[in-house]
Structure P
Amino acid sequence: MTVTSDTIAAPATPPGRGGVGIVRISGSLVPSIAQTILKKTPKAQYVNFCNFFSASEKIIDQGLALYFCAPHSFTGEDILELHCHGGPVIMDLLLQRVLMLGARMAKPGEFMERAFLNHKIDLIQAEAVADLIDAASSQAAQNAVRSLQGEFSRQVNKLLIMLIKLRAPLEATIDFPEDAETEKLAIEFLGSNINNILLQIKQLKNTAKQGAILRDGITVVVAGKPNAGKSSLFNYLSGQEAAIVTAIPGTTRDVLHTRMQIDGLPINLLDTAGLRDQPDIIEGEGIRRAWEEIKKADHVLLVVDAFASLDRDPAKLWSDFFGVMPKHAHFTVLYNKIDLLSEEAKIVKTNNIDCVYLSVKIQAGLNLLKQHLKESAGFHAVEDGFSARRRHLDALDQTEKYLLNAQRVLLTGAFELVAEDLAQAQRSLGEITGEFTADDLLEKIFSEFCLGK
């Protein structure tokens, strides 16, 4: 990616009617656009109350103008923000006037992209802005703020510096080989430092994993045969009467979605049609969709009527069900309606399958289920956490892989191969902050931002 010199503009506030609307402009034409629309050059880094003029010298609106001179701006370029009244007509008139003066409409995330390319922020911080906007819980928002402030970046850069310092004496050892005693000392030195970096990467991965869980959450599918209590469980967990509950089999005929939280863990909860043979055409389509969601889930809750099915071996309940379960997904059998059997609420493991005994009707065992979902997701409260993504975890995994290989090769004395592994580890780590990142990945990341960011 290269820095472009054209001037971009876009609304920085959502479409629709509001008290205030903001048009953001960045690029080399900002001074001339400001002079033409405002009839003056606004004072930089100050709030300026101005009239906004049309091409016919009529006042479009009056509001606030914020002017930031390069390089002291978010993008590193000249930036002008026009704060007008938030009616859609006013916003459109003002934006069209800016475009007439030589700016073009910005692509989604292009302001953020320019900030990254002009080294105002790194890639972690850029992603943290999107994570902050999309945060599904207060903890996720706090984590995003910490990443935006550079906490994650500092820890990554600390490891990068350690790798660079480690590679320098190693390259010298390769260029100027010494005697066996010196080689032994070099192996001990390198081995100790590689091990130290590996320990710190493990700690960083643990924190990053919690950040990724908080950002992305998990998808939980409630499944099972008709009248097992799936919709009642869905309503309880979601905290609303979203699903119709009746004694008639096949009431749920489509997939119902809701977003919820358990102690800050975001969950995309899905209720599905009861799985049975020989349904009618409409219910059959619902069952097909249910199986599709089951195959994609992070966690599947198979709800069983404990009163109607006395078999307590989950492996014997439904062989077809186990055949389509995704390998990555967690799977739990819920024996519902224990109130009809006078059984106690509990969690047991049978044939290596987690089973929760509960009753949605009398709300027994439901707190056990919530705790089980958190533990299955690997979620726990982390103090001083930060926002992270799947790509960050993948990069840390790759870095760890190269370092472990360097550790093994080091024992053979093949310093050239160790140097190559350390170089690859540094590259993988640098992908997190954007020091080494392919253009297509950058385009994908910034295209996911909203317009005006």
Structure Q
Amino acid sequence: MKLKRLLLITLSIFLLGNTAFSEAISLTMDDCIALALEKNKNLLVVRQEIDYARAQVDEAYGAAFPVLKINAGSRHQDKVRTMMIPTEDGVITIPTGKKDTYFGNISIAQPIWVGGKVGAALEGAKLYEKYIAHTFENTRQEIVYGTKISFYSVMLAQAMEDITHKALMQAEAHFEQVKKLFDQGMASRFDLLRSEVAVSNLKPAYIEAKNAYQLSLLRLKSFIGMPSETELALEGELTYVPEEMQYDQGLKIALEKREDLRALDVQINMNRTIQRINKADYYPSLFFNADYSASRDKSATSNIYGELSASFILSWSFDFGIKGVVKQSDIRIKQTIFRKEQLITDIEYEVKQAFMNLKEAEAIIMSQKRVISMAEESLNIAQVRFQSGTGTHMEVTDAQFSLNMARTNYIQALYGYMTAKTTIEKVIGLL
């Protein structure tokens, strides 16, 4: 179903992008994630790296099999050497070769023992394939995380635009009330001017909120690979859903699931395998070679001359630079172990920080949710008092400001809470 919906969305983008009148495309967060994963170039590069790693495994397997070489050709000599043999009847001249000959050669070389290099190379290739698989999954999670944060940013910007629009409408409605009371002689010119200034001050904020919303949409479109001119209608909202997971549980999951941590484990084993390959140069190598060569004169009546040979070759080279190469690989192993230890420390900090941010946002949500209802009630009372002549303009504007601030704090806390939950999913490796 997800693939079918993704294909429909992609087709819609293509069709609407080629028409004069386009309608808004409705996208959920899952739709945005699917588009981002399909279009992201970094992920495409890692996918190619997976194929490359599999090809390296094939190459490593090939090193364990014999190497077969076949050569064939023809030879022409302008002059053929001769050998003179004296006899009782005189000297006989015998040619030692032919002016024109065909020749062919087949050889087989099979490594029997090369200090363990073949097995280590195969193991290293398989480890590299695992390493790239972890890298791919880590890159995928980074893309999912970025998409979710961009999606929530659009939701926040949209909510902020709505809040500033409501604040502007409230200020304009209050200005109209003050104007009517002023015309009736029931409000001062000071109140009229203050209410008009309040409207003027809110208009730039509303324009800024609208622009922020459009910019957040553009960033999301860019992230998911969608044309900037495409009209979007996102399905979703910022909501509060309590998180049941605790820090200790999250940290345990992170140490088990984090792909970058698993990748370092594989990298440590890869460096150890490289060290085994380097140490193999300390030991002798044994090969089996077989060779068959044949030649024939271009004359149809000539015979084919063939020769078969087979041999075992033991070689042992003494390179005084091998010790330095092995030492370098040992250093690489230690460096990777240190990086893993540092990453574990970083993970502990990241998980702790994410849960602290979650608790902070949750506390603000709980407090501001009640504050909004109180601020709405205060604004209603202030407006009634002002209309009845028992209240002041300042009471109304203060109540409006308090309500707008409470709404702003609440929606920002919701955004912080949802981004903190998403960050927890990222830092524990569950995206």
Structure R
Amino acid sequence: MAERLFGTNGVRGVVNEHLDCKLSLGLGMAIGAAMGGRIAMACDTRVSADMIKHAVSAGIMAAGHDVVDLGTIPTPALQLFVRDHPGISGGVMITASHNPPQFNGIKCVSGDGTEASRAEETGIEELYARGVQPAPWDEVGGMTAYAGADEEYVDRIVSAVDAEAIRGAGLTVCLDCANGAAFRTAPLLMKRLGVRAITLNCDAQGEFPGHPSEPSEDHLEDLKSLVGSTGADLGIAHDGDADRCVFITSSGGYVSGDKCLALMAGYILSRKRGGSVVTPVSTSSLVEETVEAAGGSVIRTAVGSPTVARRMMEEGSVFGGEENGGMIFPEHQYCRDGAMAAAVMLESIVLNGPLDRQVATLPVYHTEKRKIACPDNMKSKVLEYLEGIGGSATIDDTDGLKFIYDDGWVLARASGTEPAFRIYSESKDGDVARTRADKFEAAVSDYLDPGNMH
């Protein structure tokens, strides 16, 4: 069996340690052999982007296939390009999304614009393990640059929302792009929607000097302050490759990904009552309560946006997403799209009132999230150990172990993007959520302590 290289969202690693030119070149040859035809390439703003992109591109061309270079654009912009351009067989995005700047990654996109399936990734891994025969000298591929994928992407989003209503509202937003891939598309989208944008961290600086690229509350203090001081109607924060976003209310309050997902699901279901919403087992029960109150139903999956998107396709679902700010709008495309989420949120504010007021209508849940460093070779052993400490809980093993209690739940799962173990604990009682999170975090830490023998 070939070594598994792809995690939850592509192949990721520290540049020139795990993810180097040799691996990138070999993967490029395997990707070229697997996809064939013309393959679109794009990247985010990381300092290693050009190095990895050109190594992968060289591999694709060495295998005899052509590369179309789209430049620095968001992941969903690449996905839309792949889906909408005949003759493009697939895509490759060079990004590590929310990971620190020393990381980079290689994410594959299927010909329909969705993230590559696990079966497709396995095929690439097997080709990489066997080695791909280079093409003869006169059959190698070439590279062409394509300008305009960013504007096509923005125009498609504008056409998918009530742009006239948004333009007529005279809104002001504060926009934080984490100096990532949305540095050009996000301000352009606001301009096309007639929204005044006050920008923060909207430069193509791959070291993320403004703040780390994960749009968590502790990284967005400057944005919260800017929204409050400017009287903006909304704050919008993207992650590094701009497939996700979270929001800041006009009073400077951070709206978590779970709350964003619940509000957006409720808004979509107000127009499509009775539809289903797909979300992973890690998402708050807040979403379930909101969706059911709006006349919809929730379908739970394993963590990972490709899993969510493909289940949505199977079920004909009206909406889906993850608790990290990743939202999928099926009438637009079957992938997480931060810019589309921002545009729909603006539409929702115009039609339903300020975000502060919308958030106040949501039921209150308390969620604790913990991350513990864990070597990849210990992840399965940690899960086996935890199975015995759940007490009276019912266990759901859809992804990791979810311990379901009468008054909440705890999810313990291995990260698919880094050497870490994640604990999510939720209850309507904050003390219960915190106590359970402490218990499971301590159990994992104790088990991994080198001083303890197992």
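Quick notes
- Ranked by Cα Rg over 2.2 N^0.38 Å, for residues 109-364 alone, structures P, Q, R are topped by Q, which has the highest value.
- Origin of the value 2.9, where distance in nm of label points 7 Å out along Cα→Cβ at positions 157 and 213 was derived from one of P, Q, R: P
- Distance in nm of label points 7 Å out along Cα→Cβ at positions 53 and 165 - highest-scoring structure of P, Q, R: P
- Of structures P, Q, R, the largest value of percent of Cα pairs over 27 Å apart, for residues 101-228 alone belongs to Q.
- Identity of the structure behind -11500 (criterion: helix-only ellipticity at 222 nm (-39500 (n - 2.57) for each DSSP H run of 4 or more, over all residues; to 500), calculated), options P, Q, R: R
- The maximum of distance in nm of label points 7 Å out along Cα→Cβ at positions 29 and 357 over structures P, Q, R, that is, the highest value, falls on P.
- Top of P, Q, R by relative contact order in percent (Cα under 8 Å, 6 or more apart), largest first: Q
- At a computed 1.80 (Cα Rg over 2.2 N^0.38 Å), which of P, Q, R: Q
Each value in this text was obtained by applying a stated rule to the coordinates, not by laboratory testing. Predicted model only: the values in this text are computed from it and were never measured. Cβ atoms are built from the backbone, for glycine too; each structure is taken alone.
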